[in-house]
Structure I
Amino acid sequence: MEYQIVKKPKFRVVGMEINTTMIDGKHAKDCPMVWEKFMPREKEIKNLNPGICYGLCIMKNENEFRYIAAVESDGEIPKGMIELEIPESEYIKTTHKGHISKVGQTWNLLMLELLPTSGKIGDMNGISFEYYDARYKNDETNETDIYLPVK
């Protein structure tokens, strides 16, 4: 699997969040649930970048994290949603190819194999995310970019 080290300028997202954990695979149910609540309300967000969505992770500790389903926007924040500013950061980026249900395998490969060979270390205080664009499909032809902050 290939990767790149990229610098991404700061950006702002608006979306919905949940606090979850990797213990007992709870996140595998919680994260899709946030998308189910968020997608019908996406149209309430003004000044968004159409066709682009983010699944952002902010680690609290080794197992717990804050997950945000969002779109990039500089508009007002609808009731029940949150905003988050992602600072300019350097990332290791790779592309998950295949059904989104298997994205965890690509995350593991990124963290356990690609990152150690990159000459960088993961920035656990940074914000990691999945980037969904026109290549996203809910089937095996899906492509989703993964960004892990590094230093």
Structure II
Amino acid sequence: MIGSNDMNGEFVVSQAGTVSLPLIGAVQAAGQTEKDLARLITEQYKTFLKNPSVSVGVTGYDSYKIYITGEVRKPGVYTFQEKTTLLQGIATAGGLGEFARGEIILHRAGRNGAIEKFVTDYDSVLKGESRLDGFILERGDVINVY
């Protein structure tokens, strides 16, 4: 914002789709164009500033890492920038390996820091019969395929 050095800067959009700004707090950024977001922020700053001038631009995309191990063709650490499902993650690792039974165990750090464990099988996910069908991966997830 022009003329307000303490409010200028680069701000990161959280995984929840919000950006936290001085004075006005969290603003929903996900799903909006740069122009629409600038308009929304300008309106909110009018409560605190006489003639706010806001510009919005994307400077980069945050990425997150997922660890895929076990009986996949290319086990390893994968970096994603977009929402990725469990099935897409396994496909990125080359799909099931030659000796895979199809059991999938996903480990995720829960809100309280405890590790949560989700168990399913590949065929159920493919058929849409698993509660993990369409499951969106998050930063730090570990997928073990057996």
Structure III
Amino acid sequence: MAVLCTFQVVLRYVFDGAIWWAQEVAQFAMIIAYFFGIAYVYKANQEIVIQYVVQRLAPARQHALYIAIQLLVAAFCAMVAIQGLLLAPQQLNFKTYILNIPKFYSTLPLILASISMTVTALYFAACTWRRHHEAAAWPIERLEAEFTVLRETQENA
């Protein structure tokens, strides 16, 4: 994507020309990279979290807040995926201007990433719920690390 955009800039400003399909291909690549990247970052628990307020809560309240947040994330991502699927029939009829492919293909990464994030949020909430009684005194960071390690161990097996 970076090479294509750089090449396009050089062609436009140095040679006063352009590749007719480069803009749409770069947009599709950016959409794909963004939505699959954000889904991976969320699954890997690598998002930026500001825990100034959360750290001051008792561990049991941290767990309850974490579960509530994960359920909100799951609900929002499920809603986005459902709306994307509801728009699919209309978007399959509309074509892009240059490549003449259905606009649905630019929405597909959003739908897939939203489904992935919904499943991941439900997994995180379920793990926290399952472990929060036996780990009632643990802060949420330690509990998160516990099921993140378990998830990585299961993936490697």
Among I, II, III, which structure scores highest (criterion: distance in nm of label points 7 Å out along Cα→Cβ at positions 98 and 122): III
semi-axes √(5λ) of the Cα gyration tensor in Å derived as 41, 19, 13 - corresponding label from I, II, III: III
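Each reported figure results from applying straightforward, stated rules to the coordinates on display, with no laboratory input. What you see is a predicted model; the values in this text were computed from it and never measured. Cβ atoms are built from the backbone, for glycine too; each structure is taken alone.
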